[in-house]
Structure 1
Amino acid sequence: MGSLSGKVAFVTGAGSRRGMGRAVALRLAKEGADVIVNDKFAAPKSAWAGDEDWKGLDEVVREIEDMGRKGLAVVAGIENSTEVEKAVKKAIDQFGKIDILVNCAAIRGPVGVTVVDGDEKEWRLMFDINTIGPFIISKAIARDMIKRNEGGKIVHIASDAGKIGVAGSAAYAASKWAVRGLVQSLALELAPYKINVNAINPGFFATNLRDNVALEQSSKAGTTVEKFREKEYKMLSEMVPLKRMGRVEEIADLIFFLVSDQSDYITGQDININGGNFMH
């Protein structure tokens, strides 16, 4: 029996093979939770070699069920309130409740684009998914948590970029700063209901989040995605005191702590997980 036995978790952004969401979903299932996995696309595309046959959410559900837990795939963009309401209703109809929300869904957007050269549509899309999305999914699930009055845990993925400005990535940074504001405010509002709300700030991790950047930049450089990624990851690793990129399993470890009863006295916090690259 895992420490999350009897719990039901809802994990967004869980359809990518190399994403944080999948790693989190599998870790929570390993700890005993039944898991609803969500993504905007049933099988998100990947720029990594060997991922061509990846089946997305259905594959993650199979992995969850192989652990002896129940799984459910729900397709919905978290920025779309109608889709979110349907997905949450389907989850509650099938499982009866949602005890845990982990929101990993996000987009990275353009890199190396200054504010003066920025595109308003790109900014609006960034905020729709990275900021309005967390509001919509939190509202839908917290409402049911309040109604049941049995407590709950909510974790959002923010970013190091949500604590310090990043030249050429102002839209992403601003959208993640806003997530931290949402988390702090929501934590105060939900504290009377014994619902903990926290965020984590990842640094450099090898995931599918930067696939579009890798495709675009490798094309401009006239090299392969694999060679571009190898060079970029080496550069990023050198910036980190621990001299390596983070692993998605380490994200899952931290989130497991934040959704377990070991974190009952922690709420309204955003916790860095970045190898020491940023310490404020």
Structure 2
Amino acid sequence: MEIRKVGVLGCGLMGSGIVEVAAIAGFEVVVREVDEALLDAGRARVRASLDRAVAKGKLAAADRDAATARIGFTMDLAALADRDLVIEAVVEDLDTKRELFKALDGLCARHTLLATNTSSLTVVEIAAATQRPDRVLGLHFFNPVPVMKLVEVVRTLATSEETFATGMAFARALGKEPVATKDTSGFVVNLLLVPYLLDAIRAAERGVASIPDIDRGMVLGCDHPMGPLTLCDFVGNDTLCRIAEILYAEYRESRYAPPPLLKRLVAMGRLGRKAGRGFYDYSADPPVALSL
């Protein structure tokens, strides 16, 4: 089927990025948030990102203005009723997602596809809250959405061939590179990435090397663009901890269990870049490693 009208649930870091790339690609987009403050923050985030793209010469001012005109902001869930595709990008909590999908199922036309941006939950558990599991799929984008090319397109046991093909085509229409993945917790990237990040935290916890040296070791020794502990701060230590808990609950393998150090950092509010402090202090330039 052809996608023309797109809805997005949530205008946080991921949702605002999805809104931006969809609008630039020519789709008519409506994004819904739960209150005015979050809606205003999302609107400002989208506008700032579009302005940066213009300033860097990556987007013409006229294209920015056209994309902005294609975006609607709302607090009314019913405003998504006429969408061809709705992408959910809210908190990584199964009950919250199931509640939203159940509501969307009752609001949206029968042809509407429902997608989740979940990074770790199984899509079928979310689809089970609807009467259209054949029209539910995963579209897992990566942060920052306007920059990262990958989209994991997740097909459940119930997802129809048409729904899956439409999801792949939509990702390509956004200028992304889709990869097809089965509906297993973590899909491809987080299934492999999360144990690597947790092992780096355990290495720091055991005093194998300093925070900067662990990061330098992987940057210089493996040609990674950033070290694992820097990446933890970029992802958000609270987000990483939540994903690890979900993966551990699914697989019961010790490599997915969040280390005590990660739990302590989250409890202390050292969540990473977004909080200004994590493994590093981001008030300094360049960031300075903090004590553990």
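Read-outs: derived from the displayed coordinates by stated rules, not from any lab. These numbers come from a predicted model, not from an experiment. Cβ atoms are built from the backbone, for glycine too; each structure is taken alone.
If mean count of other Cβ atoms within 10 Å over residues 22-29 is computed to be 20.6, which of 1, 2 is the source? Please list the in-between numbers first.
Details: 1: 27.1; 2: 20.6.
The read-out was computed on structure 2.
Where is Cα Rg over 2.2 N^0.38 Å largest, in which of 1, 2? If you can, show how the numbers build up before the last one.
Numbers: 1: 0.96; 2: 1.02.
The maximum falls on structure 2.
Of the structures labelled 1, 2, one was used to calculate Cα Rg over 2.2 N^0.38 Å, for residues 62-109 alone, giving 1.30. Name it. Working shown, then result.
On the way: 1: 1.30; 2: 1.39.
Traced to structure 1.
Among the shown structures 1, 2, from which was the value 2.1 of distance in nm of label points 7 Å out along Cα→Cβ at positions 6 and 246 calculated?
On the way: 1: 3.2; 2: 2.1.
It was calculated from structure 2.
When distance in nm of label points 7 Å out along Cα→Cβ at positions 198 and 238 is calculated for each of the structures 1, 2, which structure yields the highest value?
Numbers: 1: 3.5; 2: 2.1.
Top value of distance in nm of label points 7 Å out along Cα→Cβ at positions 198 and 238 goes to structure 1.
Here relative contact order in percent (Cα under 8 Å, 6 or more apart) was calculated and came to 13; which of the structures 1, 2 was it taken from?
Numbers: 1: 19; 2: 13.
Value 13 for relative contact order in percent (Cα under 8 Å, 6 or more apart) corresponds to 2 out of 1, 2.
Could you tell me which structure in 1, 2 was used to calculate semi-axes √(5λ) of the Cα gyration tensor in Å, for residues 190-269 alone as 20, 14, 12? Don't skip to the answer; put the middle values down first.
Values: 1: 35, 14, 9; 2: 20, 14, 12.
Of the structures listed, the value fits 2.
From which structure (1, 2) was distance in nm of label points 7 Å out along Cα→Cβ at positions 70 and 222 calculated, if the value obtained is 5.8?
Values: 1: 5.8; 2: 3.7.
The structure behind it is 1.
Using distance in nm of label points 7 Å out along Cα→Cβ at positions 54 and 86 for the comparison, can you identify which of 1, 2 gives the largest number? Kindly include the intermediate steps, with their values, before the conclusion.
On the way: 1: 2.5; 2: 3.2.
Biggest value here belongs to 2.
By the measure mean count of other Cβ atoms within 10 Å over residues 46-53, tell me the structure among 1, 2 with the highest figure.
Working: 1: 12.5; 2: 17.1.
Once mean count of other Cβ atoms within 10 Å over residues 46-53 is tallied for 1, 2, the winner is 2.
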